[in-house]
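Every number in this text was worked out from the coordinates using simple rules, so none of it is lab data. Predicted model, so just to flag it, every value in this text is computed and none were measured. Cβ atoms are built from the backbone, for glycine too; each structure is taken alone.
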Structure I
Amino acid sequence: MQTETLLTDTETSTRETVARAVALLRSGEVVALPTETVYGLGADALNPAAVAKIFEAKERPHFDPLIVHLPNKTMVRDVAEIPDDIAKTVTQLVETFWPGPLTLLLPKKPVVPDLVTSGLPTVAVRQGEHPVFHRILKQFGGPVAAPSANRFGALSPTSAALVRDQLEGRIPLIVDGGACSRGLESTIVRVVPATPKPVIEVLRPGPVTEDDLKKFGKVVFATRNTTVEDAAPEAPGRLAAHYAPRTPLRLLESPRDFSPEPGKRYALLSYRGQEKDGYLALHPWSEVAVLSPGSGRVAEAGIRLFHLLGQLDQHGHDEIVAEPVPDRGIGRAILDKLRKASFRP
């Protein structure tokens with residue numbers, strides 16, 4: 001299969017690219033699409049044969065559920081049930097964070113194929129804010145299942161070039177919508193009824209943070225990730241090993257934890273590139289990439305994470321060593337990605 005990449009850099013090219021993408025989706029094909037988080041691999045969420053092509057292209061196991069993207073807020077009730085005891089909180093979250101990088105886990109309706117949800121009774125739904133993706137969804141007129149546009153377990157792509165690197169020859173079209181503005185997958189939450197206020201359980205940390213959510217309920221974080229030997233994960237992004245570059249990655253909790261092997265080429269993924277943090281002088285690194293140069297801002301680090309890991313992965317290092325980032329706000333999501341990328345069973 002030949003993989004075509006179409007641009008969206010002018011109104012004319014955008015209009016033509018959107019029409020081509022919609023035609024492919026309606027014909028039951030898969031298309032790589034830009035979102036504000038990472039690039040997604042989209043297919044008609046209500047067409048099991050089309051959804052099966054997502055799993056095939058990604059080599060994704062069928063026990064790992066997908067996120068369903070909606071063209072508008074009201075369509076959530078077409079694919080999901082909203083129980084009365086959480087309806088107020090769900091409405092508040094939708095009105096506050098949609099369109100945007102928040103995914104809700106809700107009881108699914110029968111119209112959603114079991115393949116999308118890996119046979120689970122829940123479906124993950126969100127409405128994204130990328131303008132090109134929004135136009136494609138609006139013109140398509142229905143829900144689109146779209147996990148990240150990568151090979152299963154590999155780095156999530158934040159540019160069309162990174163999609164091509166992993167999926168060329170496996171899909172017919174990549175829609176190039178530029179670099180992703182958020183750079184991290186959406187936050188996934190489940191609302192649990194409780195007194196005196198509901199519990200918002202974060203199943204996957206992301207750009208919508210604990211501080212953003214806590215005004216709507218008590219925020220708790222799911223602590224147990226799933227291994228491939230376990231039962232199906234209850235939501236996307238819950239596997240213990242995920243988001244990994246081809247080059248082995250190690251997350252250091254402290255500079256004291258680093259013991260290099262003679263003859264190995266080590267690259268450093270630094271948080272802010274400052275000597276006083278204790279990592280730069282540890283070793284004559286073959287390359288140093290800095291997530292947020294200078295003072296260190298976790299939001300900037302989140303945007304640059306997958307991009308810089310992808311660059312380091314191309315340069316022939318024996319191992320990538322990552323500094324920790326602050327465990328707060330978006331930093332929690334970055335650490336989640338780094339721990340899963342470095343996980344060794």
Structure II
Amino acid sequence: MNGQHLSKVVHGGTGIRTRKETGAPILDFSASINPYPPHLAPTLDPYRLEHYPDDTYMDLKEVIAGRFNREVGEIAVGNGSIEVIRVFCAAVLSPGDRVVTYPPTFGEYEFSARLAGALTGEGTGARIRFLCNPNNPTGHMMERGEILSLLELCEDEGSILAVDEAFIEVSDDPSQTLLGIRHPSLFVFRSLTKSFAMAGIRFGYGFGDPELVAKIEARRLPWTVNAVAEQMAIEAFLRYDELSISRKRIREERELLSAKLSSLPLTVVPSRTNFLLINLDRDAGPLCASLLRHGILVRDCHSFGLPCSIRVAVRKREENNLLVEALSECLR
């Protein structure tokens with residue numbers, strides 16, 4: 001389908017717009033952001049604001065390379081992981097190629113593929129297979145061995161396995177990552193948005209075969225990572241080990257929240273990351289509207305093909321308690 005006929009993918013994280021529209025304070029459970037991130041306080045040299053960033057982003061890539069034991073030439077960067085996904089598709093796909101996703105999952109994979117002229121859905125001769133691990137919106141996490149079996153399939157059929165690990169750093173078991181694997185049929189996406197709670201700076205990155213990374217970097221618009229984002233990202237990678245504290249606290253709060261929600265007339269899908277998919281016995285639209293009147297914004301999952309579901313972030317305990325109270329009232 002021609003890209004000009006496509007509509008943008010619906011996302012969560014609309015708290016700023018919703019607050020402006022309602023004129024009231026909003027607790028945003030629609031964006032799954034780390035509620036306990038490491039505290040960053042970088043100092044930005046004014047010189048960096050007066051000059052264009054180094055479009056090779058060599059300093060930043062060297063920090064990333066050191067953190068994950070990869071080569072600089074294996075790293076692509078962008079203005080959020082969505083830009084890396086979009087440019088990756090532009091670099092790999094030709095019109096008529098087939099792309100496979102595993103729904104329900106993040107809509108940007110299919111959207112970016114279709115913008116590049118690809119066909120989506122099951123079929124033979126896939127060019128890319130997109131996998132989200134942990135999956136958004138279900139919170140399901142595949143074991144590393146399962147993904148490696150899928151990688152073997154991709155190698156056999158001549159496709160690329162594109163694994164989105166945007167939530168793995170705030171998951172129960174980040175050791176399931178594929179970052180330690182170098183394979184020409186593998187590309188891994190990452191983001192600092194969720195793990196360091198800095199969605200506003202828009203920074204994403206990815207790892208893959210140097211030849212593919214070179215194609216991605218050639219297609220990326222110049223200077224898409226601004227100086228503030230670059231500096232924040234460098235600071236974050238230097239404090240990366242502190243995410244272990246975040247993971248522990250998120251797991252504790254998720255288990256408490258799940259237990260409290262289990263007393264309500266709904267079904268909580270088991271999750272291994274910082275959000276929960278909640279299934280209802282009715283269309284979720286009216287509930288979302290009712291929650292918003294209580295100052296609670298949740299992710300309506302119609303756009304995931306799940307009209308009877310909502311997704312909620314795991315936030316701090318007092319905020320999670322407010323969510324449970326509001327749900328109790330709205331479900332009466």
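Miscellaneous remarks
- Structures I, II, by mean count of other Cβ atoms within 10 Å over residues 140-147: label with the highest value: I
- When distance in nm of label points 7 Å out along Cα→Cβ at positions 44 and 284 is computed across structures I, II, the figure 6.0 traces back to I.
- Read-out distance in nm of label points 7 Å out along Cα→Cβ at positions 84 and 292, computed value 3.2, structure in I, II: II
- Computed 24 for relative contact order in percent (Cα under 8 Å, 6 or more apart) - originating structure among I, II: II
- Origin of the derived value -11000 (helix-only ellipticity at 222 nm (-39500 (n - 2.57) for each DSSP H run of 4 or more, over all residues; to 500); candidates I, II): II
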